[in-house]
Structure 1
Amino acid sequence: MKRRILFVHNPLSGGHRLIPVLPIIEKFTNRDLYDFSIVSTGYKGHATGLARECAAKGYDAVIAVGGDGTVNEVGCGVMGTGTALGIIPCGSGNGLARHLGIPTDPYKAVKWLDKSIFTDIDCGLIEGHPFFCTCGVGFDAKVSESFSNAGTRGPLTYMESILKEIATYKNSSYKLSFDNSSETFECFIVTCANADQWGNNAFIAPTASLQDGLLDVVVIHPFTVIDAPLIALQLFNRQIDRNPNVTISKCHRLSISRESDGPAHFDGEPVHLGKDINIELIPKGIKVLIPDKRRGI
């Protein structure tokens, strides 16, 4: 029996400007296995509405064709249902897709669907909004805000946003209340990780698992210019947990209290939140499609 799926395509995602992904989907999706259609989104939140409609109709999967923002929207529409989230990664970071072992080459990503399997993974909520990869406050939230307002996408624009913000960024004090304890830190970044990376193989939480029922709370404490190259190197070498300026804790729930409201992010999407922020994990909260060679995600 064929699987019924919908590809939800975001025409504004970074990779689409260079790679003609829709013809690849049309030509190489296995029609013996899948009864499929493709819809392109036209506005923010469109993908969530489409995914909810498919879940209500009992579709096997909705495939997000885009970046982490598109993945988040589709995930919001199918979480808690029997319909799975699939991904053809075409964005700037592709954090969840990379953790799941999904190829970032569109042709290979379409072909892996032939041998994909269903599994359940954890997901998170930040002030009630779902996230599947990471969320947080601090410098990365400020960069997400800047990147969103830049007008263009892609790794170069993201790097420009980092350089722009780091020149004037000031560390902040946060009270972090874990399951059974509280601590106050001066922080550069506080990231709550469900997956192991932000994207682009920047491993902010090297030991994070999508199926352990726990959040990895990563605190990067204030550091000097001399410390920065080592932090960057360890971030991409999966060794940031070894850095003396970094602490990582695991918990089910986290409350963040800060001095004033300001930027935060979920899956790289900026949002303005208040002084007090509540974050929690939902074990096995969403069904996803993954390559069948992957285990222990």
Structure 2
Amino acid sequence: MLSFSIPKQPHMRKNEIWFVPVGGLANRMRAIDSAVALSLETHSKLRIIWFKDHGLNCRFDQLFDPFDIPTVSVTEASWSDLLLYDRPRRKNFFIPRLPQEWLFDSRIYEVQAKKLVQEHFDFHNWAKGKKVYMASFVSFYSPRIEWKIYSIFKPQPNLIREIDARRSGFGPNTIGIHIRRTDNVISIAQSPTHLFIERMEDELKKNCDTTFYLATDSEEDKKRIIDQFGDRVFFSTQKADRNSVEGIQEALIELYLLSHTRQVLGSVYSSFSEAAAQIGNIPCTALQKT
């Protein structure tokens, strides 16, 4: 259910979107991509507030260059932002809800956003001509103008150099493999490792020159696949770690490495698999039990 309120001071009303991306790296990227497109089409100033948390303990500027769009800014959350602009939830005793009711014409939080997408809600009409607040982990807006998804993101130069160095060994038949594990219960249940191994064997039968880039947050699966396919597999030597800057930077490198393959064989219910394929404009197949 949407929450509407009228600002107490008329001068506060203006075309402005305050946006909080939620979740892991790929979730935040797809949500920001939508927010930027919405802001441009509604001629609104976009203020993105980037909160570090256990799911992504890294600053925006440690991953990406600033956006080359004058009306879009990214701010690292301060202590005052925690009180004013964080999502109201049990963790913060719902304190931000009170100032947000006063500061914004309307607010949409992440659970609402996902539901509204399913209901084909008109986000353009909702945001146009207002000062609004939104938090999201989903892609929620389909641009009406020509739009290349994720093209607004430019990884930091040191990360681009690392991506280029690692992909130098890729060939025209390198296939991306993304096996999602850890806390993703659906991926674990619906995309078991044996499906990836069977598909990799099939691809080798079709073309003996096939190689693979493996990205996974499971050290057990990484070892299993490397033991079976040997030097046909490119992979990161670092362990997946969401709680360190280096770990999140490594995840970004892996995302773009997957995007430079011929296709992505990914996990069900994984935004990471989908984002990699969309960045590279390549096919993505989620391997799933039948």
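One of 1, 2 was used to calculate helix-only ellipticity at 222 nm (-39500 (n - 2.57) for each DSSP H run of 4 or more, over all residues; to 500), giving -11500; which? Only structure 2 yields this read-out. Of structures 1, 2, the largest value of mean count of other Cβ atoms within 10 Å over residues 40-47 belongs to 2.
Have a look at 1, 2 and say which one yields 12.9 for mean count of other Cβ atoms within 10 Å over residues 176-183, as calculated. This value belongs to structure 1. Using P(r) over Cα pairs in 10 Å bins from 0, in percent as the calculated read-out, with 6, 27, 32, 21, 11, 3, 0 as its value, let me know the right label among 1, 2. Structure 2 accounts for this read-out. Starting from the value 0.75: which structure in 1, 2 was FRET efficiency 1/(1 + (r/R0)^6) of positions 72 and 120 (r between Cβ atoms, R0 = 30 Å, to 0.05) calculated from? Answer by label: 2.
If mean count of other Cβ atoms within 10 Å over residues 32-39 is computed to be 14.2, which of 1, 2 is the source? Corresponding structure: 1.
Values in this text are rule-based calculations from the coordinates and carry no lab data. The shown structure was predicted, so the numbers you read here are calculated from the model rather than taken from an experiment. Cβ atoms are built from the backbone, for glycine too; each structure is taken alone.
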